[in-house]
Structure 1
Amino acid sequence: MLHVRRGDLVEVVSGREASRRGKVLRVIPDAQRVLIEKLNLVKRHMRPTQKNPQGGIVEKEGPVHVSNVRLVCPRCDAPRRMGNKRGTDGKSARVCRKCGEVVGSA
């Protein structure tokens, strides 16, 4: 299981897109990669189709390895490591290691 989920706000910590933030659009667990909104854009040469009758060069998000992203804590407003804590109802939740803020369920 990966430490990020679809819809999480993450910050890239290394690579060409370092220190940029975005929302996770898709998680690919088999390849341990994530697609982040408007980050790591790659150009694809598309053939004309019914969906895209114009064709041409299209920019789309490329995958980033999960080891290069960190979840952003809503209270600290910084990329932090997350831990898992079990609540009183027995459900697991992701918590910030620095301030203890609950980020979401694990």
Structure 2
Amino acid sequence: MSGLLVFCNVPDQAVADQLAAKLIEERLAACVNILAPCRSVYCWEGKIEVGVEVPLIIKTTRRQYPELEARIQSLHPYQVPEIIACDIDCGLPAYLTWVEDAVISRASD
């Protein structure tokens, strides 16, 4: 199993809901957690920016990652969206198998 946690912030709840639904419908992800809005402080084009964003935690597989990344970019309103993937080194085997099974039929199409 080559599971990934993918982190992505979006500007509001509507984008979070739309993105999560598309990723699940298209079997690019097994699960998307939509977290409570948070304050983000970052430097963009030489200026300090402060904004409210909605964090997403997306569970997928390494095999699905390239297509997932491309889909997030196509749906995301930011010019450079935050898309960070981290390997899942350990986890409940039954859960990790479920993640793989949830996206596997898409990968084998």
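Here, each number is a calculation from the coordinates, and none is a lab measurement. This one's a predicted model, so the numbers in the text were calculated from it and none came from an experiment. Cβ atoms are built from the backbone, for glycine too; each structure is taken alone.
Brief remarks on what is shown
- Calculating mean projected area of the Cα convex hull in nm² for structures 1, 2 picks out 1 as the one with the greatest value.
- Distance in nm of label points 7 Å out along Cα→Cβ at positions 16 and 88 from the coordinates reads 5.0; which among 1, 2: 1
- Label whose coordinates, when relative contact order in percent (Cα under 8 Å, 6 or more apart) is calculated, return 42 (choices 1, 2): 2
- Among candidates 1, 2, the computation of helix-only ellipticity at 222 nm (-39500 (n - 2.57) for each DSSP H run of 4 or more, over all residues; to 500) that gave 0 used structure 1.
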